[in-house]
Structures are given as structure tokens and as C-alpha cells.
Structure I
Amino acid sequence: MADNNLSEGLSLLRQPNVGKMFIAYLTSYTGTAMAPIAMVFGVLELTGSAKDSAIVIAAPTIASIFVLLIGGALADRTSRQKIMVFADCLAMLSQFSMAALFLTGLATVPLLTGLMLVNGIAVALNIPAATGLIVQLGEKNQLQAINALLGSARSGAMAGGAALGGVLVALFGAGVTLMIDAVSFGVSAILILSLNPKSQTQPAKASVLEDLRLGWKEFTSHTWLWTIVLQFSLVVAAIEAVFGLIGPAVSRDYMSGATDWGFIAGSFGVGTIVGGAVAIKINVKYPMRFITVCVFFFSGIPLALAALLPVYWVVVTAFVAGVAGQIFAVIWYTTLQHKVPSHMLSRVSAYDHLGSIVLAPLGIVAAGFLYEAIGFRLTLYLAAITIILPTVAVLLVREVRVMTDSY
């Protein structure tokens, strides 16, 4: 499988490409972790409506759904590095604009929604390009360690950024928090532009539609791949509803507000750092079976919030979910990068991401309406069920259960 020695995995940070990408992730995701907290509490302060917050928070995912496949095709066909730089610059401009709206008192739900749509376009361009670019940063036997390191950078940033975001929103408001996020994207763009990756394998000349058709054919040829993506269309919808709206709303109404939610979200991030350290050296015989079992731990967060457990118990639950989530991500992306031909990787990862997020806007918007219609407790129980039942179903798929770690 991969080089499973922890110290040798960490030594990859001395390689310029991996080290710069690590810092780029650390920088941009610190700001990114602050943005949802700033946006949720900013809109709640602006209108007082969970439904309005749901619409704004769902906007980037809606935009991503329409752009992801084109983003994957462009990344395979052109330069993944340049696509990522452009996406970071686009996100930087969007975040600066939202910060200015809050700071000048001109923010409205339609304006914020439009700028969040732009954010979604940036995400849709960035994610498939990043998945493909990683294989150009090192050797095949280093991919698990590189994925774990970059995942830990992302997670560490999300942990610190979430806690910092809660404090900054409480002290200075949404505008200042979003301004810091904008700066982080600019720093990330500079770092990614300075990378010197291996040359990118170019696919045979074809139209965009043909590129997408071939990507779909490759995607659907792996049963383990499309079934888990189908599972995650529901799981991500539930998780996004909890982290994007219900959790912050519960913290506002029944806890101590943004600060409590910042520490809950931050503990999830700390868990993913620990999960990344474990994932550098973990070696499991049946990777898809193992990571599917990890998904059950995600349901602990909505269940803990529904029970209104003391905040420290919610923090512990979020930490455990973070560990499981990071192990899932590292093994998932490493398997994808080994099993899918490199010249099709961005397109296949676009289908992967699209399938995973396609129901997320519906989950967020539905959560906003359900929160006000049936209350937080039933809404959170529904979120937990939406995680548990599809995960049980995926474990019934033979290829998920028996696929080994041989590459």
C-alpha cells in the first residue's frame, strides 16, 4: 500500500511541492472555516430568520452542482495548477465583497446569496483540480501520506478557524471575519502558483461532452465508487444541515451562541488532525468496508445536540466524528487516485463530489423549514437517521465489503 511509517510520512513536508501545498491548505482553510460561522450568524443578526440563513448557506453548493463537471473536464484538459489559482482569486474577490457589504451596512439576503453563488463556482473549479494535482506532487507510494498530511493541514485549519471564527464573530462581527477569509485565499493562490508539479498527463483530444461521457463511464465502472457516492448524497445533506444551520441555530437558542458552536466545530477539526496522524500509518485489508463503518460516527453529533447534552459531551462526540471522518477521507482519496487513470482523475472526482453534494442544498433548506416547523429535536433525529440508514445499505454491497487494499 503506502509508506506507513509516520516519521517518513512527515518528512515529505520537506519536499517543496508538498510543503507549499500544506501551507496553502493551512492558510485558506483557516479562513474558510470562519466563513460559514460568520455567514450564519451574520444573516441571523440581519434578518433573524433560519430560513434566510439556509438560503444563503445553500447557495454555493447549488452553484457547485452546475459547474463541477465542467471544472473536472477543464482540470484534466488544461492545467490543474492554474485552475486552482484562478479559483482562489475568484473566492478572494467574493469574500472581500461580502465583507464590505457587512462592514458598510449594505448587506442584504439577495446580494449575499449572489456572492455565495460565486463562492460555489470557485469551489467547483478548485476541488477536482486539487484531487488531480496531488498525484503530480509525489510518487504513487507516497499518496496516502500526502493525502493524510494535506488532510491534516485542512483539518487543523478548520479546527483553529472554527474556534477563531466563533470568537471573532462574537467580538467584531461577520465583516471582519470574512475579510480575513479573503486574505487567506490570496495567500493560497500565491503558494499554489509557486508549485513545480510533475507534468500533467493529457487525455486524447475530444469535445467537452465526450470528456464528460468518458468520465461517467469510468465512474460507473467501479461499483464501490458509485454506491458510496450515492450513500454520501444523503450523508452529506445531513451533515451540511447540522454544521451549516441546525448546530449554529441550536447554539444560539439553547447554548451560549457562536462561541460554543465555534468550539464544537473546532473539536471536529481537532479530531480530523488526530485522524490524519493515524491515517498516515494505517493499513487495513478491506478499505471500503472499514471506512463505511467509520461513517456511523457522524450520527453522534446530531444525536448529542438533540439530547441537549452539556457542551463538553457534544465536543467529545464531534472529536470522535472528526477522527473517523479524516480516516475515511484519506483512504477514500488514496484509493481513488490509485484505481482511476491519472488523465481521468479530475473528471471522476468531479462526479464523485457532485454526487456527494447534490442533495446538500435541499438538506440545508429543508433543515431551515423543519427547524421552525417541528422543532430542533425532531429535525436532528431525522438528520441522524439520514446518516445511519444509507450506511447500513452500502455495507450490503459485496464490492464494498470484499475489495482489498491491493493497488
Structure II
Amino acid sequence: MENNKLVLVIFTGPDKPGIIAAVTELIAASSARIRDIEQTVTHTLLSLSLLIDFSAGKASQEPLLKDLLFRAKELGLDLDFQVLTESEYRRRNERFSYVVTILGEEVGASVLFRISRILGENQVNIERISKLTQGQLRCIELLISTDQSLDIKALTRKLLRTGSSLGVDIAVQKESLYRRAKRLVVMDMDSTLIQVEVIDELARLAGVGDEVIAITERAMNGELDFQDSLRERVALLKGLSADALEEVYRNIPLTPGARNLVHILRRLGFKTAVISGGFDFFTQRLKEELGLDYAYSNSLEIEDGVVTGRVQGQIVDGERKAQLLEEIARNEGIALDQVIAIGDGANDLPMLGRAGLGIAFNAKARVREQADTHISQQSLDSILYLLGLSEREMAEIAE
């Protein structure tokens, strides 16, 4: 036993103050080193793991393990241990880590069974499970690890399909500094930041609602060229009074959670932007109302208080959205891996693809199929779970 230099010691039992001090006192006195440590407490049950290195100094394994066993009994804890070789430890540390977030009205046993079975079938190990919601189990985060032979994209697609069949949303992100250090969130406006398509609302007031709505639906699903479809729809608005824009804005319903999302992001120091294929009359007002940092969209030409049926300047289509996302990130000195993009239409796909995390939010079918992550929740602030924020933390920040 003395030839083995690494021992993983695991304490389990009722949590109480002073456990860490009592255990580390013995390790320090033995001259052994702690190479790794992790502790979790679920309600009142503690699990404490320490990887003890006996390779340096004059530390002896057997006396220390006996002392730790006696100390565990004094503390009312159970103790178990496992002897590791250096190569086993290094091999474990060289595995790739990902975070799987599962979100829904309820994340029950059947959901966990199906997801964990898929992970197990792909030789993926679940290292940690964290609950992000209070009360009912509605969002959990799994830290998983695997070796480089795994096709993570194929696994992600399988998890997304399974999640859809189970009525839950699933996101897979590489566990890295960039996942925990996002700094910019870019959002689409229509059907993302707000619950309607502004051009459809204007069309209703112009008496061409059905015609415009049909074109919008096809454009957002990627069936039509966005620039051509925008010009066609705007032409149908010719003659509409400019007062109609103010009327539509007064009645715009924000997506549930939108205001809270922006408030929390601002409190955390994020930069926020809306990049829309809609019109600047609306994006500029939303920028002021919500306190966004940037707003980009199209300019609807108005002359003598009437819509002319033309768009002024460069049209903000899918590729332009992606370019603007990159420009904002570059001007702010933010890496693309630190950017989150949120949208629902086919014209959002380019910017979703450029961002470190692209999220299709209540999106059209084609967009859900192509996006790496899609969320089908009612509240836009559910996006915050993908940053690892818990419901308790959100409530604290929102105060």
C-alpha cells in the first residue's frame, strides 16, 4: 500500500460546522498534500471528497487513514477511500467537460432516465448534478465528461431530439472560462424581445394584414429571400399614416421575462443589443425604455406624415445582423465566444452561428433544426439558466 501515492478519501453523513477543520488538521499534521477537494451538501447531507498526495514529505498512508477513520466516527460520518495511480488521475483530468442544462415545467424521473441513458450509452460520465430552481425541479445542470473520441455535435442533436419528445429544453455547452464569462447579449426584436411582428401589426392597420402576415411567415421560416420579402411587405404599407407607428408601439407586448432579463444582465455588467429586421422607430424606443446599449434595424421612409412604401438605406437582413454582432463585439473588445445571440427566424441563423452561444427562442421549425440550442419557454429570462445562474441568484440580483 505504501507504494501508492494518491488516495481519494470520501466522507458522507450529516453536515455540521467544523468538519473541514477537523479533517484538514490531521492531513496537515501528517505532511501529506491535498491535490483535489470537493464538497456538496444536499439539504443536510454532506459529501466531502479529498485527493491526498503522499509523494512528498514523510507522510505515511496507513496511520493517516486510520486517524481519518477515527475522526469520521467522532463526527458521525462514514468514510470510504480509493487508491489511485498518477496516470489514472492525469487521465481523468484530461477528459473534456461539458455542461448540459435541462429546462422545463418539470424535470422528472422519466426525463432524467432518458437523458442519462443516452449519456451512458455514449460512455459519457455525469460528474455533478446541480438544481437551479427552487421548489419544484424545473431546471438542472449536469457537468459531464468524455474523451476526445466522442462526436459531441451528434450527441447534442440526439439530446435535443429527445428533449423535444419529452417536452423539455436541453442545451449543451463546453465547460470553459468563456461559458462563465459571457459579456454581450444580442437579441432579435420581433417575436423575441416582443411578442408580435411589428410589420404585421402595421399591415392590419393598413388593411393588408392577411397578405403581409402570409409573407412574413414564409420569410421567417426561410422560404423567401428576406430583402425581397421586406420590400414587398413595405410596399403594401404605402399610404399608411405615420401615427399608426405610435399606436402600434403603445400596444406592443413585451415577451414575458424580457424586462427582467435586461435588468439582470445590466446589473451583471453585460452589454445588450437589439438587432432587428424590423424598423428603427420601434428599436430605438425599446432601447430607451429597457436601457439597451445598442439598437440596429431598418429605416421606414416617411414623407409628409405618410409611409411611402420604401425602406431607406442598407437593409438589415441575416448576414447584416451577423456583421453588426461582430462589429459590436469588436468595438467593445469582446470575444465572439463571450457573445449570446437570441432569435426566432431564419434571418437570425447567421448571427446565432457567429455567437459563442446561439439560442433559437420559440423559433420557427427550420430555425430549431439548424440552431445548436433552442428554448421553448414562455419567459425570455429563462435564458439566464444557460449562464449557470440559479433562480435564487436571479432573485437576489433583480432586487
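For FRET efficiency 1/(1 + (r/R0)^6) of positions 49 and 137 (r between Cβ atoms, R0 = 25 Å, to 0.05), find whichever of I, II sits highest and give me its label. Don't skip to the end; give the middle numbers.
Working: I: 0.05; II: 0.55.
Evaluating FRET efficiency 1/(1 + (r/R0)^6) of positions 49 and 137 (r between Cβ atoms, R0 = 25 Å, to 0.05) on every structure, the highest lands on II.
Given structures I, II, which gives the highest value for relative contact order in percent (Cα under 8 Å, 6 or more apart)? Please report the intermediate quantities before stating the final value.
Values: I: 28; II: 15.
That would be structure I.
Determine which structure produced the value 1.00 for FRET efficiency 1/(1 + (r/R0)^6) of positions 265 and 305 (r between Cβ atoms, R0 = 41 Å, to 0.05), calculated from the coordinates; the candidates are I, II.
Going label by label, the one that fits is I.
Work out distance in nm of label points 7 Å out along Cα→Cβ at positions 113 and 361 for each of structures I, II, then name the structure with the largest result.
When distance in nm of label points 7 Å out along Cα→Cβ at positions 113 and 361 is calculated for I, II, structure II comes out on top.
Taking helix-only ellipticity at 222 nm (-39500 (n - 2.57) for each DSSP H run of 4 or more, over all residues; to 500) from the coordinates of each of I, II, which one would give -27500?
Derived from the structure labelled I.
Ranked on FRET efficiency 1/(1 + (r/R0)^6) of positions 25 and 177 (r between Cβ atoms, R0 = 25 Å, to 0.05), which label among I, II comes first with the largest value?
Max of FRET efficiency 1/(1 + (r/R0)^6) of positions 25 and 177 (r between Cβ atoms, R0 = 25 Å, to 0.05): I.
The value 118 for volume of the Cα convex hull per residue in Å³, for residues 225-368 alone was derived from one model only; which of I, II is it?
Details: I: 107; II: 118.
It traces back to II.
Which of I, II yields -0.76, -0.87 for log10 I(q)/I(0) by the Debye sum over Cα atoms at q = 0.10, 0.11 Å⁻¹, as computed?
II
Each reported figure results from applying straightforward, stated rules to the coordinates on display, with no laboratory input. What you are looking at is a predicted structure, and each value in this text was computed from that prediction instead of being measured. Cβ atoms are built from the backbone, for glycine too; each structure is taken alone.
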